[in-house]
Structure formats: structure tokens, C-alpha cells
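Peer 1: The data blocks that follow each hold one structure.
The numbers here are math on the coordinates, done by the rules we state, and not lab data. Everything quoted here is computed from the prediction, not taken from an experiment. Cβ atoms are built from the backbone, for glycine too; each structure is taken alone.
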Structure P
Amino acid sequence: MSDSEFISARQERWRVAHNSLDPDKLMALMTEDCDYSDHGLGVAHINGTELRALADAVFSSVSEMIFETVSLNGTKEFTAWEWTAKGRMLKELPGVPYKVGQEFEAVGCSLFWWDGESGKIRILVEYSKFLE
């Protein structure tokens, strides 16, 4: 498998886990000492326990959240993933400008630093914008 194929397959595992709305599947891809930031939601440098709580809150607030890849670049140690996301709100969520029942759309870029030994995400920084 080429580096490009490896990077694409690994990113697809993240996309599928995120789309599943299952926090366990998402957290299985993170190191125990991960550092997560989501500047679109106003979250900076939270640990795995806090990320799990955030994933629970976000995933329970939407009926679906479908991420699609726009572009992917990087190496085995670092990747930049450009994406689009769509879904529907089940309940209001701080930092999200949509009301219950509304469809949402967002664009963004996520920066991943990968742990070489475990193959899991060590640092993840997300930049996103909700479209209105």
C-alpha cells in the first residue's frame, strides 16, 4: 500500500466513525492523552475525557451528521483534511446557529497529528464555519 493509499484509508476510518454518531467509535481513534480543539465551537485544548463529553453532546443534538471529504493532504505523521458536513438539529447546541428541526451545513479543515506507534490521533485541531 502506498503512503497516499494508507493516508486515504486512515482518514476514511475517521470520517466513517464521525458519521456513525457513536462516541465510542470516535474515541477509539484517539490516543488516551489526546489534545483536541474545535475553533468553530469555541473549544480549545481539551483532553480525551472532555472530548468524549463533547462528542456525546454534539452527537445527541443531531439526527444525522454526514461529513464528506473535499481534499486530503499530508504524511503518515500529519494530515490536513478539508470537508463539508450536513445534518439536522434535534436540540440546540451552544455555538451552533441553527434551531431544532433545521438542516445545517458547515465547511471546515481539520489538522491531524498522528501517533507513530499506535496510529491514533494525538492532536486534532478543527476550523469550521456554519453556513447560514
Structure Q
Amino acid sequence: MANVFSIMIFAFIGGSGRYLLGQAIPVTTGFPWMTLCINLAGSGGLAWLSHAKRLTATWPTALTVGLGVGGCGAFTTFSTFGVETVRLVVAHQWGIAATYVVVTLLGGVLCSAVGVGIARRWGTFRLEEQ
């Protein structure tokens, strides 16, 4: 039950953060920069979180699950990526739509690789015992 509660709390924070960023920089026409940045940051963050075992091993499981499933899951948004891609296609903005899809997919993989790399590098440092 602690995991579910943690997911709910972090989903509220992640979803609210995404909403507020979307309101601060709305996409009306052109390239959907905010969704791209949110999804790339979430890809790197989730990859880091899932590979930073030396650090997260000391955390309560509910915290790690809440941050990953709730926080990153609610912060990132595949559905908005899909809707914005369709919006660009319907508007006959083929180049922007293709660029958005390619940059999102390749950028997401790259950011995930960077997140894993940072987590593994961080894992080489010794944690101080308390």
C-alpha cells in the first residue's frame, strides 16, 4: 500500500509539473519544444533512477517506485507526443512532424543512455556509511 500511495503523490507532482511547464510555454503552432524537452528529461531521469542501485538501495522501495512510476510516468507523456504529431501531420507540416518523431525517439534513447552512464559512473564512488 505504501507503493501505491507513493505513486499517487509523485504522479501528482510529476503531472502538475508537466502541466505548469506546458502552460508557461504553450505550443500553438510549429515545433512542440516543451513536450520534447519534458520527454527527453524524463527518459534520462528514469534511466538514471533505474540504474543508480548503489544510491537507491538505501531508499525505501516506495520512494524509488513512486519516483519512477509516479513521478517520471506522469511527467513524461507519450499521448501528447502522439497528439502533437497528428496535429502537425493534419496541418501538412510534414518536415516538422518527421523531425519531431525522429528527435523524440533518438533523443529519448540518447538521454536514457546518458542517464544509465551517469548512474553507473556515480556508482563508482563510495557511499559513506552512516
Structure R
Amino acid sequence: MTLRQPRVVAVRHGRVQPSGSWIYVWVDGATGDIAYVGATPYDPVLRTHLHLESDDAQLGRVRATVDGYAERDFDVLAFELPADIERAEAKGLLKRRLRGDAHPSPTDVSTALWRAVDDIARAVEHQRSEIARRGRANG
């Protein structure tokens, strides 16, 4: 057995430290519906846990806002953003892109922000297609 390099979770003075810049999408595992889109500087596994377990509605947003979350299955797709892309801006654009409300100008298409969001949206749509395919195969 070959061991991998350790994953370091930085804790400083009793607090977990940010680990990058992430955007993540909660996709219902049965329907392919998008339940939530979020962004965080923390590890997406930690953030997913907080969404489900925290009684604080600001930390446990999925728990607070997604009906029947505890009885549903989700695939949470997490994407690390490059350092030059502003997380909140990417989240807003991704939400619009997934709704079909984002229509880039020719100059927008060439920006790092649009390219990153477009790549994420394509990956999300692929996952949704896979869920639909599994549903048809099982239905």
C-alpha cells in the first residue's frame, strides 16, 4: 500500500483556516434539480457538513432553506476557483448561467470569470444529465 501525501487542515488558535476559493452546487440525486449554489473559502467537505448540521441558519443554509433535505440524496459538486476570480462574482454569474439568464457579450466570453463559470456550468449540466440517464434506466 502506498500512502498519499497528507492533507493538511490548518487550525490556528482554535479556528479552521480558509483553504482556497470554492464554488459548489447541490444537485438532487434523484431529480437532477439544483437545490443550492454556494461559495466559500473553506474546504467544501467542511462547508457541506455545516450546511447539514449547523442550527445557525447562516451556516446551515441548506438545512434552513431546502425542503426535505434530510430525506433526499444530493451530489455536491465543488470547484476550486483560480486566485484571480472573485468568489461572490463567480457565484452570482453561475446562478444566472444555470437559470439561463446569463448572456455574455463577445468580450465577456474571453474573460477568465466567464470561462471558469462556463466550465463549471457544463460540469453541472453533465452531472444532471447523468442523473436523468440513471433515472430513465431505473424507471
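Peer 1: Work out which structure the value 3.1 belongs to, where distance in nm of label points 7 Å out along Cα→Cβ at positions 5 and 29 was derived from one of P, Q, R.
Peer 2: It traces back to R.
Peer 1: With distance in nm of label points 7 Å out along Cα→Cβ at positions 37 and 69 as the yardstick, tell me which of P, Q, R scores highest.
Peer 2: Q
Peer 1: If Cα Rg over 2.2 N^0.38 Å is computed to be 1.16, which of P, Q, R is the source?
Peer 2: Computed on structure R.
Peer 1: Out of P, Q, R, choose the structure whose coordinates give helix-only ellipticity at 222 nm (-39500 (n - 2.57) for each DSSP H run of 4 or more, over all residues; to 500) equal to -23500 when calculated.
Peer 2: Clearly, the read-out refers to Q.
Peer 1: Given that FRET efficiency 1/(1 + (r/R0)^6) of positions 61 and 77 (r between Cβ atoms, R0 = 30 Å, to 0.05), derived from a single structure, equals 0.35, which label among P, Q, R identifies that structure?
Peer 2: That value comes from structure P.
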